[in-house]
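So, here come the structures, one by one.
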Structure P
Amino acid sequence: MIEFRSVRKTYPDGTNAVDDFSLVIPSRTTTVFVGSSGCGKTTLLRMINRMVDPSSGTVEIDGEDVAGVDPVQLRRRIGYVMQNAGLLPHRKVADNIATVPLLTGVSKGEARARALELMDTVGLDRAFAERYPSQLSGGQQQRVGVARGLAVDPNILLMDEPFGAVDPLVRNDLQDELIRLQRELGKTVVFVTHDIDEAFKLGDQVVILKKGGEIAQLGTPAEILSEPADDFVANFIGAGRGRRALRVEQTPTGPVVVDGDGRAAGVLTGPVQVVDAAAAVPQAAEAGARDTAPGAPAQGGGPR
């Protein structure tokens, strides 16, 4: 579990990037910070691994104040994935993935074996292991970045707009891949984006931020969509402009879902069925309990 307690960040010029922010991030879930530029979302993310230290307040991981942990050691046990992957251009793919394990004392042979396993995990062909980052597409580079972030099997994975620089089709594939990985690995993921659709797709918990790190609304995607906290949230998610007001229209070729402007938003492929999102929560929890019952495969290791 990650907890922010009355965190503030003030820069020397007097700018308050974050002002009195408090939040609990549950273990083994994906929490998404979403907001416009300058709202403090990346600052908050980087406080977790001490790339940024708060001016006041505390950030705790499993009850331990990160301020008392050596920042280098802290970063080596927390996965970090950034936009444009941040790969070392002079090192081959397998070597990029193996960087942190080697720094922690793992042998070269073990680190390479781990790198190849992770290439399988993130859906990247092992044939790319001997290529350099410049020989990969943007989507492939981001998969390498995710593999590198997972290389030491961290409990926590920080993702700072990792899919923002790729085209929409590749971005959608990477989002689907992250959802699959989270189901398999059960990490505590903190994800930063400015894209509300991405936030709703990926987040178990979505935190919509205003300037200065003020929480405009916190909740599940279903809660935020069904009950925006105020006009700011409604406009941010598109409800205030009718974007989220969907309806079904019959056409000669079948029913089509359209938005508030009458533009096609999708098609119905089967009978309409109303799903009670609130009722689905205990069902999901029950499924999770079955997954972790004696004899079931483990989903990640250690406290989160």
Structure Q
Amino acid sequence: MASAVVTGSARGLGLEIARVLHRRGLAVTLTDVDAEALATAIAELGDGVSSEILDVRDEQACRELAASVDAAGDGGLAVWVNNAGILATGASWSHDSELRERMFAINTFGTINGTFAALGPMRARGRGHIINVVSLAGIGKPPGETVYAATKHAALAFTLGTLADLRAEKVDEIHLSAVCPDGIWTPMLYDKLDDPAAAPSFSGKLMDPDEVAAHVDKLLDKPRPVTVIPAWRGVVVRLFDAFPGLASRATRLWLADARRRQRRFKKKLGK
């Protein structure tokens, strides 16, 4: 049986992705830093699923996990999903250096560590698929989520550049995919309903985790370098990127609309 690893999978999107992989018949290892939440997730998913405490900032731990998972089954490590991430909101200058470094350590270097860990056994076997959960923020510049977006821009560039490196070496059966979803209603946003700086996450289509996990499922059958969810949001963001001066002038109007959507969503939840 082939194996898969999903980081940050004790809850939210990571758990839904793990559920998809489990349904596909993969032996799934859930990882997180929250042991209690991992235990709950394991009990929910049932047989064929294991868990490991993993801090994605620890490169050696990532490599050791990839090696052990690859050796555990006949099919080896087939899929690695870098999902772990954190979001802190506020103007770019409002975060202290410790918080900025933590966001980059988890969102960017955690993605890099997981990718390199998975590439070891995958390159040895000549096949595999690494899926990096980036964000729509990775192709945009949302005010209030600026440092978070910077970590995701770096993760996107790393994903696409590493894929290009593989193809340059004529490695064609190892795939890297960046998934760039709009806002997802997960624990990352549960405490952000009254945070005006988090309004960009509510500005488009706020999705359920299973909607995004379904796209990951499709990627395993038909790999793509970048998948924006929903696709139309990618078109809008890239238009803003193409005209940065106009986008800057429209910021206040756009934010006002985003905050209205945020308030409407809170009201819909009855909170």
Structure R
Amino acid sequence: MESLYKSITGKAEIFNLYDQKLKELNIDYHYKEVDTSFGKTNLIITGEASKPPILIIHGSNGFAPIALETYSGLELCFQVFAVDVLAQPNKSVEARLSMKTDDYGKWLHEVIDKLELKKVTLAGFSFGGLIILKALEFRDSNIKEVFLTAPAYLVNGNPLKALLKVFIPMKRFIKTKNIKYVEHFLNELFTEKDAFALEFLSKVFLHFKMDFSPVPVIKTQAAKSIKTSITLIAAKNDLMFPGDKMIKRAHKIFPSLKKAIVLEQSKHVQNSADNKRIVNLIHGDFK
């Protein structure tokens, strides 16, 4: 299998940032690797085994420590399983799955089964939301409920705006290595400045072969077949997956939609205050 990293040095730099972020979290954790039919999958586990399980899934071009930071505090009430998604710049296998098939859903169920989790809660951001919805399409048994934050796979934004404000700055950075283009990229997608994201994504853009496949949307018939309770958190100013459009469609297609919330001041990536509100929501106390 051809590596998704453009160089050994670039891979090492990305892994160093992975380890740096995990160390910064200052949590008790352990790694666990599980075998799936798609390849080895790495997880980071924190929290007491006596507590109910929650599996958290990061977004595109991300890794498990970022999810642990985003959902910080869940370990107080849950045993948290943070998964490294396949074919992303992290410690899982580099096998790239198709968003057009049910492979991501099948893969996630294999992970859950190998971990022997029962009635697991799922929480995911952006691309992590797509993976969760794929899992519910494939089989929604053994999943207690899900929390989706600015998920892919429900609606898409204006493709011209995405091209001009997201993809062109990314391509210009790759060509020129001028950091101002990454800053432009982050300003469009991030609600607050994030120095780590600036450093990490600069490495990813230069050293990792990203997936630029168009993001599909879930078919109405498939959405209507889902029985698992869904809580949806959308972002009002989300360039990629517009919040109002997302909420409107979710109400139409999900009979199991438990709650839908719009973060009025949020871009695609939430700020730390909204992340805390989302964690409180998962705990059952949204403020």
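For Cα Rg over 2.2 N^0.38 Å, for residues 182-261 alone, the calculated result is 1.25, so let me know which of P, Q, R that is.
Working: P: 1.32; Q: 1.25; R: 1.40.
Answer for the origin of the read-out: Q.
Suppose you compute helix-only ellipticity at 222 nm (-39500 (n - 2.57) for each DSSP H run of 4 or more, over all residues; to 500) for every structure in P, Q, R: which one lands on -9500? Mind showing how you got there, number by number?
On the way: P: -9500; Q: -16000; R: -11500.
Derived from the structure labelled P.
Among P, Q, R, considering only distance in nm of label points 7 Å out along Cα→Cβ at positions 166 and 190, which has the greatest calculated value? Kindly include the intermediate steps, with their values, before the conclusion.
Numbers: P: 2.4; Q: 3.4; R: 1.6.
Largest value of distance in nm of label points 7 Å out along Cα→Cβ at positions 166 and 190: Q.
For Rg and Dmax of the Cα atoms in Å, for residues 70-245 alone, the calculated result is 17.9, 57, so let me know which of P, Q, R that is.
Working: P: 17.9, 57; Q: 16.6, 55; R: 17.0, 49.
Source structure: P.
Out of P, Q, R, choose the structure whose coordinates give semi-axes √(5λ) of the Cα gyration tensor in Å, for residues 142-237 alone equal to 25, 14, 13 when calculated. All intermediate terms of the calculation are to be shown ahead of the outcome.
On the way: P: 25, 14, 13; Q: 28, 16, 11; R: 31, 15, 13.
That value comes from structure P.
Rule-based calculations on the coordinates, nothing more; no lab input. Given the structure is predicted, the values throughout are model-derived calculations rather than measurements. Cβ atoms are built from the backbone, for glycine too; each structure is taken alone.
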